[in-house]
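Quick heads-up: structures coming right below.
A short reminder: the numbers here are calculations on the coordinates, not readings from a lab. All values derive from a computational prediction rather than experimental measurement. Cβ atoms are built from the backbone, for glycine too; each structure is taken alone.
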Structure P
């Protein structure tokens with residue numbers, strides 16, 4: 001049964017502290033890595049969306065969504081006791097060009113909780129790294145990040161999480177005048193490739209080593225005993241990244257702005273901006289309208305991730321001290337990606353064992369999907385039901401080239417016949433989601449939220465929390481996008 005997560009009105013009588021047991025965490029690295037400063041308050045905050053699941057991960061009191069101190073804390077208006085707010089500095093390559101010093105221009109880290117998770121407020125005002133920005137986020141982008149973070153987690157894809165979104169009537173100028181919002185993000189670490197690039201570019205080898213040692217100690221302790229711990233760290237980051245990209249490509253997720261400062265050292269999906277889940281399958285799809293050259297097109301994402309890893313390897317070279325070892329640390333990226341991607345596609349096809357002609361089968365299918373501009377999520381869900389009930393007509397209805405599809409289906413059904421059909425269908429139905437965060441669904445939730453109606457957001461959040469479970473009465477959320485959806489423009493300000 002679908003149960004939307006409703007944001008109740010806040011109270012002002014907390015029974016216990018909001019967050020306790022703060023750890024020194026990233027702040028222990030010292031002032032070369034950040035600037036300490038408080039968030040800038042926002043007037044008249046209100047709840048937009050909350051995640052009880054993330055609240056439980058943080059160990060928040062069960063009534064936190066009803067508490068006025070939580071609303072104020074997660075808007076940046078009043079710090080939880082023990083928090084030590086800071087904005088970190090990093091650098092990076094943006095659209096393939098060295099951009100120099102960047103940093104948390106609109107995000108402030110409150111600290112690391114006793115649960116080992118960092119809590120960061122995004123959109124809470126200017127920092128020394130804001131450059132010409134206002135340090136704010138708007139309701140539109142904050143809702144998109146909140147929904148997609150939690151949707152990706154429910155799909156089993158490594159990601160930062162989102163505890164909540166709070167809104168404010170304070171105006172913020174983007175392409176048009178909008179209102180401010182703050183999204184509270186949660187992750188074991190927000191360290192990016194760009195953190196390493198920053199200190200390498202400045203020749204600050206002591207700080208570079210300190211950063212790498214911190215990452216190894218906190219997140220990759222198995223690297224400590226390696227012959228070259230820094231080369232081993234690079235290898236493990238590379239392999240995590242390869243597996244992440246395999247999951248993106250399998251589910252049809254476009255990130256849109258894979259700059260090195262948007263790449264997590266933990267292999268998490270981070271910084272949701274102009275993202276998109278594919279509708280019509282187009283390998284060259286560009287979801288970011290700011291990406292005029294198509295650098296971050298869907299089919300280029302695995303290659304861009306490798307290019308970013310090369311930048312990380314270059315930054316870590318003063319520590320690794322051997323070009324051949326640094327290159328060797330990246331050599332497993334491609335085979336890991338290919339193996340992980342094929343494993344995902346076999347699961348989507350219900351095939352439990354690898355066969356010699358699997359790549360040919362997948363390549364043929366992707367060619368048919370692209371030629372017919374077939375809706376990616378709907379195809380996979382219909383194929384799952386077709387294997388379950390033996391009726392492939394709804395799948396054939398998606399294709400103009402039915403003869404080409406029929407030839408592919410003949411080959412596919414021969415493989416399915418070699419396995420247990422019921423088991424294949426069961427695997428497919430827990431691998432191919434019924435619900436993904438399509439742009440028009442997010443847009444509908446955003447439009448309603450701008451009018452003070454959060455019911456669409458809550459319904460969508462509940463559906464995305466159980467993406468493989470079909471909910472009677474909500475078929476429209478898994479249907480084809482309306483014609484107007486093709487005119488939605490998403491850019492870096494999204």
Structure Q
């Protein structure tokens with residue numbers, strides 16, 4: 001008997017849970033039917049900036065929409081809910097029509113506002129952003145109510161406010177870290193113990209601010225300046241703490257020097273060198289640099305050997321039954337290897353790097369550096385370019401491409417143009433100074449898109465500002 005009661009209770013529980021689930025599903029289905037269409041219209045309206053171009057009409061539409069949601073959640077009559085939704089839809093469509101009219105005089109405002117949003121102005125320049133938003137709303141409301149007079153003047157003023165908030169946001173985002181560290185350094189009296197380093201930090205910060213003001217859309221250079229300002233400020237803090245420590249006799253000058261020598265000694269040890277620091281760092285520094293240069297050469301040679309081995313393996317696999325063809329391929333490969341060696345002997349190491357890349361030979365002109373933002377060849381380039389002419393003649397290639405590359409400073413568009421013009425200048429010089437069919441040589445610019453080194457360092461940026469001569473080895 002008790003068992004039957006438990007079974008009946010369980011069945012009733014399942015029944016009521018099922019009823020509840022079905023009711024919830026039914027409510028969800030009804031809600032979708034009632035609200036889905038209008039929700040879609042609201043999303044479309046936001047993409048057209050109706051919420052800011054016609055704020056009063058949009059807010060009225062939102063008010064009726066929320067009333068409908070509240071009535072639905074309170075299980076009120078469907079007629080009242082449908083009435084609220086109809087009024088919401090009517091208000092939204094009226095706001096959309098008003099926004100279409102406002103979109104013309106306020107087009108520049110929308111662009112400025114979008115740029116400020118992208119810079120996170122609401123976070124990094126909250127006051128300026130809020131002021132711009134309030135002024136924009138006031139101007140939009142005046143136009144929405146039919147007051148067209150002064151709309152364009154208001155648009156110019158509001159655009160300027162959003163641009164200001166954007167600039168402040170960019171400055172705060174990039175420069176706040178440097179400012180904070182400089183402030184810490186000043187509080188520690190770095191002006192007494194590390195004044196030169198502190199001055200460098202302040203100068204870099206000022207340069208970054210000026211760059212952002214002059215060209216807010218080219219942030220690579222000012223960001224790098226801000227990073228260097230942070231580094232110098234931190235450097236000033238470190239020097240000051242060490243100086244204070246020596247003054248308080250927490251440690252000695254000897255402790256500081258030997259501590260700073262440890263990394264250099266460790267690097268030398270990894271390179272199987274004995275650090276000779278008794279007369280300063282110069283000797284050990286030069287030995288380390290020589291070892292690194294040798295390793296880079298070996299790495300380049302190893303990379304080329306691996307590529308050649310892969311190519312040979314593929315050729316052997318595909319041509320194993322064709323001995324005559326294979327012999328031709330090996331002979332051709334031997335010719336390419338000899339040509340590579342001959343061309344390497346033409347250039348000094350500081351002028352160019354020579355390497356294979358698939359079926360092409362690359363002459364990377366690391367010594368051919370243009371002045372900043374210039375496309376004119378300099379007198380010291382002529383010797384290197386005469387060697388390029390010699391290499392082209394040796395190669396007997398029917399296709400040569402001159403590639404121009406830049407570092408990351410400057411806008412993408414200006415860097416692309418600069419790289420194209422530099423490559424074109426080299427092509428024109430070669431055509432003017434050797435017997436070369438213009439159909440066999442072309443130029444192309446890649447701007448900053450193909451870096452070979454770190455753009456965060458001056459040395460890396462110098463390597464990225466280069467001309468590559470690409471010689472096709474096979475016809």
**OP:** Determine which structure produced the value 6.2 for distance in nm of label points 7 Å out along Cα→Cβ at positions 53 and 245, calculated from the coordinates; the candidates are P, Q.
**Re:** Q
Original post:
Can you tell which of P, Q yields -25000 when helix-only ellipticity at 222 nm (-39500 (n - 2.57) for each DSSP H run of 4 or more, over all residues; to 500) is derived from it?
Top reply: Q
Original post:
If you work out Rg/Rh (Cα atoms, Kirkwood Rh) for P, Q, which one comes out largest?
Top reply: Q
Original post:
Thinking only about mean count of other Cβ atoms within 10 Å over residues 77-84, which of P, Q has the largest value?
Top reply: P
Subject >> For 9 (relative contact order in percent (Cα under 8 Å, 6 or more apart), calculated) the corresponding structure among P, Q >> reply: Q
Original post:
distance in nm of label points 7 Å out along Cα→Cβ at positions 285 and 341 computed as 3.8: which structure among P, Q?
Top reply: Q
Subject >> distance in nm of label points 7 Å out along Cα→Cβ at positions 277 and 389 - structure with the largest value, from P, Q >> reply: Q
Original post:
If you work out distance in nm of label points 7 Å out along Cα→Cβ at positions 405 and 445 for P, Q, which one comes out largest?
Top reply: P
